[in-house]
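These are the structures, in structure tokens.
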Structure I
Amino acid sequence: MSNIEGKTVMIVDDTSFMRKMLKVVLEGAGCTVVAEAGDGADALEKYQEHKPDFVTMDIVMPQMDGIASVKALRSIDPDATIIMVSSAGQDSKVMEAKEAGASNFILKPFEEKNVVNIISSVFS
């Protein structure tokens, strides 16, 4: 049993395939997916509506990218828990995401157990 069991999550990614993969992993770990968003602007609205325990956020998205989204979410809720999920694994993007307020970072392609371990570490 992981310490993320029972947590609610919003998945933000511009590709439905990646949202679906994350949903399977997180529901398998006992989370409830309360919302999905395809871009940062949509994520802001849905966050305020659903107030999830944590958010997984892609970096590269149309309209509002993940880093701008993290800053906007943190201005709405300074305690928001946001885990970046991206193939954009350059050190500068990781640092930028963390400086914006991301709690941790998961690189694509990911292994199921790594996703659960990284998210669990945020709540331990």
Structure II
Amino acid sequence: MSSAIHCAATCESVRLENCILAAGRGAPVYCYSPVHLTCCDVWGNEGGDWVGCIADQYGLEGNLCADPLFCDPVSGDFHLQEGSPCAPGGDCDQIGAWPVGCAPTGARPTTWGEIKAMFR
């Protein structure tokens, strides 16, 4: 079992606000004690997202499940893209530690033949 937050039996309670728990191994939160999330994005975790002790909090108090649209997570850039569901301007202002730091990743029109040729 692997989780982003592990709340042992000695925890009285935990409160997470404006957090992103994304792309983790296992469940995002494992707890013996109450955990309360407000304005958190839980998305893309191998063990599920809003599962276990946090399952009943999805969709409440600004909690969501959406790709946070990081600028370049592979290179360690966790700034948000413009248009991210976690960017300032929503009900929760900003979700996560880093502000908007890049424009959305562009896409260009292409043909099916060009796509197939990339994999030959």
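A short reminder: the numbers here are calculations on the coordinates, not readings from a lab. Predicted model only: the values in this text are computed from it and were never measured. Cβ atoms are built from the backbone, for glycine too; each structure is taken alone.
When relative contact order in percent (Cα under 8 Å, 6 or more apart) is calculated for each of structures I, II, structure I comes out greatest.
Name the one structure among I, II that Rg and Dmax of the Cα atoms in Å of 12.7, 37 was derived from.
Numbers: I: 12.7, 37; II: 17.0, 58.
Source structure for this number: I.
If distance in nm of label points 7 Å out along Cα→Cβ at positions 34 and 66 computes to 2.9, which of I, II did it come from? Walk me through the numbers on the way to the answer.
Numbers: I: 2.2; II: 2.9.
Attributed to the structure labelled II.
If FRET efficiency 1/(1 + (r/R0)^6) of positions 26 and 82 (r between Cβ atoms, R0 = 30 Å, to 0.05) is calculated from each of I, II, which structure is the one that comes out at 1.00? Clearly, the read-out refers to I. Out of I, II, which one gives -1000 for helix-only ellipticity at 222 nm (-39500 (n - 2.57) for each DSSP H run of 4 or more, over all residues; to 500) as computed from the coordinates? Considering all the candidates, the number was obtained from II.
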